[in-house]
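J.: Each in structure tokens, the structures are laid out below.
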Structure 1
Amino acid sequence: MQEIENFVIFQSCEMNQKLQKDFDIFLPVSVNLSLLQPRNQNIFNTLTEILNYTGLGTEYLHFEVKENFLNQDFDYWKNFLSHFNNTGRRI
């Protein structure tokens, strides 16, 4: 499951970067963040690697979450979202 989620993020970033480079279209792309993904210890490293590889700026990658995202272990998610925000990414 994690490999598929990373693949979706990678493909989204790569396509967005291609649109920017080839057509001068600068729009953010939104990717759904699953409940399991933030539990991945390497999520921030994975995102950094994907952004560095594709050359996409953090301002063009946004994440969407569902309402039940915060219903589980509120303190964990509060810390995660704070760290996530500090890296320049948006939810």
Structure 2
Amino acid sequence: MLTYAVSLIILSVMTDLTSDLARLSPQQRLELIEWLWDSLEDRDLPVTAAQRAELERRITSFDQDREHSVTWEEFSPDFSHSVADWV
């Protein structure tokens, strides 16, 4: 458990960091967010049993839907032809 003094030091550093982060451009903040997200491992992300079940359901649904899908190469000629008819 952190001591009170250590907690104050961490809070002070975080406050300084917050003001530094606020000076970053939106693009720089997005890049930082991406880097931070990518630095996490699956085990770092807490997932409840209900969330895990929903993820599994969606993965199963995605895999089943994929069996009935078409590739872009199969789709694009028909799509391009349809778009030409609209214009």
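J.: Quick check: 2.6 is what I get for distance in nm of label points 7 Å out along Cα→Cβ at positions 8 and 32, calculated from one of 1, 2. Which structure matches?
T.: Corresponding structure: 2.
J.: Say we calculate percent of Cα pairs over 15 Å apart for every structure; which of 1, 2 gives the highest result?
T.: 2
J.: State the single structure among 1, 2 that was used to calculate distance in nm of label points 7 Å out along Cα→Cβ at positions 16 and 56, giving 0.5.
T.: Answer for the origin of the read-out: 1.
J.: Here's another thing I want to ask about it. Assign the value -25000, calculated as helix-only ellipticity at 222 nm (-39500 (n - 2.57) for each DSSP H run of 4 or more, over all residues; to 500), to the correct structure from 1, 2.
T.: Computed on structure 2.
Bear in mind these aren't lab numbers, they're just calculated from the coordinates by the rules spelled out. Only a predicted model underlies this, so the values are computations on that prediction, with no experimental measurement involved. Cβ atoms are built from the backbone, for glycine too; each structure is taken alone.
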